[in-house]
Structure P
């Protein structure tokens, strides 16, 4: 019926597997999370943002942020999940923000949140070659030197790269009863653990990307940014 060589071939109808997500809930050791965070998580689940993905919300409670994140990373690497999605428990976000982050197949990407202060101040260190990455007309995704880990998606291979950094060491931690890496390490009187993380990753040739559309709110004594304390463009 068909000319030679034109036989019908089967067409694959399989749907590509979406990366699985390890989403640690890390509090300050008091086993308390803010209502804004819980509402955000519920909205994310109801909206179906994670549909088609395998995911887990492990509960980790530790008073020091860098150790908490190192413990979370330890369990992530022990698991078979593909990516770690860090969502700080003092953030308020929408399902669309998570969709934005999940849409990027890149090793490391973050959203952005303001500092807990008057005005609109972002805890971002820009590249020297691009001192104003969020200027009007800039692309949705920009590269920066350092960014906070409040809302950050990290692929497994990032940590494999970081194990080769000379500052990354393993030490015994009694909470996991094993050796674990100090991927996140605050410098006394110096840089925060997430800024150190970004610096080390860039040392190894990695890029720190920010999706500036993923602008979330920061919950403290108020919800930041506080309207009326900054000029809206």
Structure Q
């Protein structure tokens, strides 16, 4: 049983990593696939041929979703996505449960869909992730702010992205600093409205002792590669 109860309107740090710390993303298409799932599975709407959306993203840097469907997604979503980071063998999300039971439904859809895709593509079977996803309740606003910096600084753990995490393509950090690629499907304003602008948030993130602070708040918030 999950030790953290999920309540409507509350915020949670959601994370998991590959079974035995194995990679969960082997190429660009894998990351784009997972990105599509976390953005567009916020509402229980069925999508046909996600692979076509992945190919469109590779060519155009965005997904081909019309505005009417986006509105339908927003009007029927189960969770709000606040920020995210995809790493080679794990991921981090900050989510708010918007409808009762919505977070668990969302995560089940995302992880099952990605595992099925991954096992089919790489001719594997069994569990891709290391047990159930972890959910840690965010108890206060201070924790929410520092968690956002922890998630957005995560890519600096990769040697090739040291001090370049603000342009890492597989996190929401660039959506906080530049144009939000996902519109209202990414609720970055919950964090950003507490800063005078993106420059102040960038400086806050760069100087944040997030890892140490979060470790003191709740060590379960951390995940090592």
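Annotations
- Entry that produces -12500 once helix-only ellipticity at 222 nm (-39500 (n - 2.57) for each DSSP H run of 4 or more, over all residues; to 500) is calculated, selected from P, Q: Q
- For mean count of other Cβ atoms within 10 Å over residues 35-42 computed as 15.1, the structure of P, Q it came from: P
- Given 5.4 for mean projected area of the Cα convex hull in nm², for residues 99-154 alone, calculated: source structure among P, Q: Q
- Value 144, calculated as volume of the Cα convex hull per residue in Å³, for residues 107-186 alone, assigned to which of P, Q: P
- Parent structure of the calculated result 0.90, given that FRET efficiency 1/(1 + (r/R0)^6) of positions 131 and 195 (r between Cβ atoms, R0 = 25 Å, to 0.05) is the read-out and P, Q the choices: P
- Structure with the greatest value (metric relative contact order in percent (Cα under 8 Å, 6 or more apart), set P, Q): Q
Readers should treat all values here as calculations from the given coordinates under stated rules, not as data from a laboratory. Everything numeric in this text was worked out from a predicted model, so none of it was measured. Cβ atoms are built from the backbone, for glycine too; each structure is taken alone.
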